[in-house]
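In the part that follows, the structures are each spelled out as C-alpha cells.
Derivation of every value follows stated rules applied to the coordinates shown; laboratory data play no part. Only a predicted model underlies this, so the values are computations on that prediction, with no experimental measurement involved. Cβ atoms are built from the backbone, for glycine too; each structure is taken alone.
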Structure 1
Amino acid sequence: MRLGTRGGRWMGLVLLLAVAAGLAITWEDLFEKRVMVVEPGRLVRGAWQRPGPLRRVIERERVRTIVTLTAINRDDPKY
C-alpha cells in the first residue's frame, strides 16, 4: 500500500508533533534553568533545578554549598 504525498505529509506532521511533545515534557529534566557564574570559582546563581541538571552544575562548577531563598513547605516532595 502506497501512501500519497498527502498521507506522507500527515505522517510527517504527526511525527514532528510527537517529537515536540516529548521534548517539551522532558525539557526541565534535561537542561539547566537560568544558571550563571557570578564570580568564577566563588558564586553561581540559578533557578530551582531538577536533580539531573543540578548534579551537572555542582560537578562542573565545583559547588560546595547551596543556599536557597525559596520558602519550601515541609510537605512538598522537593523538601
Structure 2
Amino acid sequence: VAQAAAAGRVATLLIESGRQIGGTLDRASGGIEVASLRNPDVDDLLDDLGELVETMGGEVVVVPADRMPVDTGLAATFRY
C-alpha cells in the first residue's frame, strides 16, 4: 500500500480508528521501516500514509475498528 500511495495509485485509504503503527515512511519510494513509537524520532505510519494519499489526490476514510474489513489497520482501493 505504501509504494502504491507514493506512486499516486491509491484512490481511497481506509485507516482503523485509534490504531497506530510506529515507523518511518520514505514519501518518494513508499519504503517503510517499522519502529517503536516510544522513540521521539518515530512517527505513526498510518497518519503519514494518510497524509501522503491526500497529497496525491486520494481520499482517506477513518473506520471504527469493528467495521474495518481487515485486521492490519489499513486497506486501500486503487486507481489502477
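Ranked by percent of Cα pairs over 16 Å apart, structures 1, 2 are topped by 1, which has the highest value. Using the calculated result 46 for relative contact order in percent (Cα under 8 Å, 6 or more apart), pick out the matching structure from 1, 2. Going through each structure in turn, the value belongs to 2.
Among candidates 1, 2, the computation of FRET efficiency 1/(1 + (r/R0)^6) of positions 20 and 36 (r between Cβ atoms, R0 = 30 Å, to 0.05) that gave 0.60 used structure 1.
Please state which of the structures 1, 2 yields -5500 when helix-only ellipticity at 222 nm (-39500 (n - 2.57) for each DSSP H run of 4 or more, over all residues; to 500) is computed from it. Derived from the structure labelled 2.
For structures 1, 2, which has the highest computed value of mean count of other Cβ atoms within 10 Å over residues 12-19?
Details: 1: 10.0; 2: 17.0.
Going through 1, 2 one by one, mean count of other Cβ atoms within 10 Å over residues 12-19 peaks for structure 2.
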